[in-house]
Every structure is written in C-alpha cells, then in structure tokens.
1. Taking 0.45 as the value of FRET efficiency 1/(1 + (r/R0)^6) of positions 24 and 80 (r between Cβ atoms, R0 = 35 Å, to 0.05) derived from one of the structures shown (I, II), identify that structure.
2. A value of -3000 was derived for helix-only ellipticity at 222 nm (-39500 (n - 2.57) for each DSSP H run of 4 or more, over all residues; to 500); which structure in I, II was it taken from?
3. Distance in nm of label points 7 Å out along Cα→Cβ at positions 40 and 88 computed as 2.4: which structure among I, II?
4. To which of I, II does the computed value 106 (volume of the Cα convex hull per residue in Å³) belong?
Structure I
C-alpha cells in the first residue's frame, strides 16, 4: 500500500471509529483513538480553539453513545515528506437538522505500532461552505 492510499485509509479508519463511538457501538475502546494520537497532539477547531492530547481524548471519551453527527471524509490530498505525511481532506458532518463541512489538515508520522500505522501529531480544521 502506498502513502497516497494508506494515509487516507487511516483518516477513514479514525472517522469510522468516531461514527461508531458516538453511536455507542459496543466493544469499542477509546484506545483505538488515543493510541493513534501523539502525546503532543493538538487540534485547532474550526472555531479557533486549541485542544491538547488529554483534552481531546477526554472529550471523545465523554461523547460515547451521545449520537453525534455522522461524519464522512473525502477529497484527499496527500503530501509524502518521508516519515511525515500531511493529509488534507474534507469532513462532512451530518445531523437530521444540518450538514456542516470542514476542511481538515492532519500531520501524521508513520508508526506501525499504532492502530492505523500513523501517529497523529496535529490537526487543523476550518469551516467550509456547505
């Protein structure tokens, strides 16, 4: 598998986890998410809030079974920088009431010891037109 296919596969894996987690699918472990995040992980939300590793893991963990939006990912653009990969993609968050789009950019390090073969270092999200 090439970086151009494995990086999007990891993004899809993680977002499927979010879908299942927020729907409360039995048998999941927060480790499927947390173990893929670098200890220095940060995310910049579309609102401009910066969250660190412990904050985002706690937020996801607390969301188990709370019926968040369904999340789809598409339109991948991958930059292979050796052991570092930059992956930009669109996220579509859909609830019965609305559809919201984000453009996300993830910086990941190849790491076969993580659930999807990548360790997430940072993500930056911004709102996109619906």
Structure II
C-alpha cells in the first residue's frame, strides 16, 4: 500500500503517462535509452476499458510514428485502465502489476499494489 497526496484521478493519470518513463525513470523502468516516443497507441477495448501501448525506441533521427502508423504485432508491454480505478501494467507475458486506486478524500489516494509473475515457481519464493 502506498499513500499519494493527490486526487485519485491525478494518480491514475500519472500512471497512464507512458511517455515520461525514459526521461524520469531512465535507470529503472525506463532504461534502455528508448527516448524516442512513437504514438502512443490508445484503444478503447470496451466501455470503461482503455489500453495504452507505447512504442518507445532509440532515436535514430527519423520522425516519430503517429498512433495510426503503429501496427501489430505489438510489444507485450502495455497499460490497461479499467474504470473507474483499476490499473494493470503488463510488463511482459509473464509479469504484471495491478494497482487499485482508492480515494481517501479530495486530496489523498491509497494505492494497493499486487505483483504477478510466472517465472519463479518455488512456492517459498512466490509467496514472498
């Protein structure tokens, strides 16, 4: 659980901003020098289900792709928002993070995080 001093809609908005990753988080989740931002492609899968697919790359001097120029196969990484307040970060086919944004009041939000993975199979480690 993590407490953020902001309205829950602002916390969700921050989590949907995939373009800031290579700049703000360049040594962790944004590593790889992929500072060239294509798209991102956003799709409404159904009422209340938004998918954001970033297509960041290494800058080689070309113009960025517009969302409509990004075609399958998509990279496995994408972010989903299930309205009003459930977010999923699909890091790979075998790893994702789920966050529930729980409003406390107009200026505070609690984030409940769960990490799911399929690559560690030892029962003593998966519980940890």
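Please treat every number below as a calculation from the coordinates, not as lab data. The shown structure was predicted, so the numbers you read here are calculated from the model rather than taken from an experiment. Cβ atoms are built from the backbone, for glycine too; each structure is taken alone.
1. Values: I: 0.45; II: 0.95.
Corresponding structure: I.
2. Working: I: -8500; II: -3000.
Here the read-out was taken from II.
3. On the way: I: 2.4; II: 1.6.
Traced to structure I.
4. On the way: I: 106; II: 140.
Here the read-out was taken from I.
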